[in-house]
1. Computing distance in nm of label points 7 Å out along Cα→Cβ at positions 8 and 64 gives 3.3 for which of 1, 2?
2. Hey, FRET efficiency 1/(1 + (r/R0)^6) of positions 88 and 120 (r between Cβ atoms, R0 = 25 Å, to 0.05) derived from one of 1, 2 reads 1.00; which structure?
3. Thinking of 1, 2, which structure, once relative contact order in percent (Cα under 8 Å, 6 or more apart) is computed, gives back 20?
4. A value of 1.6 was derived for distance in nm of label points 7 Å out along Cα→Cβ at positions 24 and 40; which structure in 1, 2 was it taken from?
Structure 1
Amino acid sequence: MEKIPSFTIDHTRLLRGVYVSRLDALGGDFITTFDIRMKAPNREPVMDQGALHTLEHLAATFLRNHPVWGSRIVYWGPMGCQTGNYLLVSGKRTPSELLPVLCETFRFVSTYEGEVPGATPADCGNYKLHNLALAREEARRYLTEVLECIAPEQMEYPR
C-alpha cells in the first residue's frame, strides 16, 4: 500500500508551526488543510487529551462564529498523535493568510472563562474529558512561542 502524503513528512525535523498539509479540489473550489502543529513531534510530550478536547471545542466554536472566516471554516479537529490540530478552510489559502485569525483563536482560548461550549452529555460523546486550565495554557504557549513570532521555516514542511 502506498504511503499517504502526511506520512512522508520528516517528523524528526518538523517544527511547531502552521503548514499547508493538503490542497484538494472540490467541485469548482478548493479545500486547504492546515497542520496546526503545537508540539514538536517525538521531541516533547504530547498534549493532554482533556486539554486537546477542550481546545477543539473552543477553537471550533470560535472559528465557526468568526465574522470574516466563519463561512470559510470546514473543520477543526485534533490529530490522532496529539501534537496538534487540523484546520480545513475553503479556498486556496496560505499560512500567512491564516495567521491573524489563528492568533485571534488562540488568544480567545488562552483567556476563555466559563463553561466549555458543547461539554454536556447531550452535546458531546465524551463530555467529561475536558481540561480548561491546561487548554488555556497550551493555547497561551502556542500563541506566544509560535504564532506571534513565527519564522518562515515554521510555515513550510521540511524537505
Structure 2
Amino acid sequence: MVLVELSPWKDPTVIQHSQRLIQSFVHWTGRSLLPLAASPEEIAHALFEAPFVVVSHGTEADPILNYGNHKALQLWEMDWDQFTQTPSRLTAEPIAQPERDRLLAQAKAKGYIDDYQGIRISKTGRRFLIQNVVLWNVIDEQNHPYGQAATFSEWEWLPFDAC
C-alpha cells in the first residue's frame, strides 16, 4: 500500500483560511483554539493535526465544506478533495437537518453557540453523536461573513439501529 502525504495545510489558501478560523473563534468566544505565538504556516499545520475536530463551510446558498482537519477527515471517512466538495448538509442525516439548520441560524445571529450536540453520518453511512460542539461564524479580514465553523473533541459511534 502506498501512503500519500496528507498536507493540504501547506496550501496558501488553507493557511489563510486557518488564520480566519482561529481569529474568528477568538473574536466570538474570547478563547483560543490554539496558541497563537507561531507563524501562519505553523498554526495551519497545528490546526490540521489538532487532536480535536475542526470543520467549516462557506456562505453559499447550499454551503460547501471548505475545511476539515485530519480528525474530521478520519471521522467522516473522506479525503480532503471529497470533503471539500461536499455540501455541509450532507454531514447530517436528512431527519437531523432541520435541527442542524436551526442551530446554524442561531449561531449566525449570535456569533457562536457552544452547547450543540447532534448525530452526524460519515461517507460510508456510519453514524456518530457529536457533543459539546462550539459553532461560530467565520469572518474575513474586513469582518465580512465568510462561513461557519465547528469544533468538538467528543464523539461516539452509534450502533446501526440507534435513533
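Laboratory data are not the source of any read-out in this text; all were calculated from the coordinates shown. This is a predicted model, so every value here is computed, not measured. Cβ atoms are built from the backbone, for glycine too; each structure is taken alone.
1. Numbers: 1: 3.3; 2: 1.1.
This figure was derived from 1.
2. Numbers: 1: 0.45; 2: 1.00.
Going label by label, the one that fits is 2.
3. The read-out was computed on structure 2.
4. Going through each structure in turn, the value belongs to 2.
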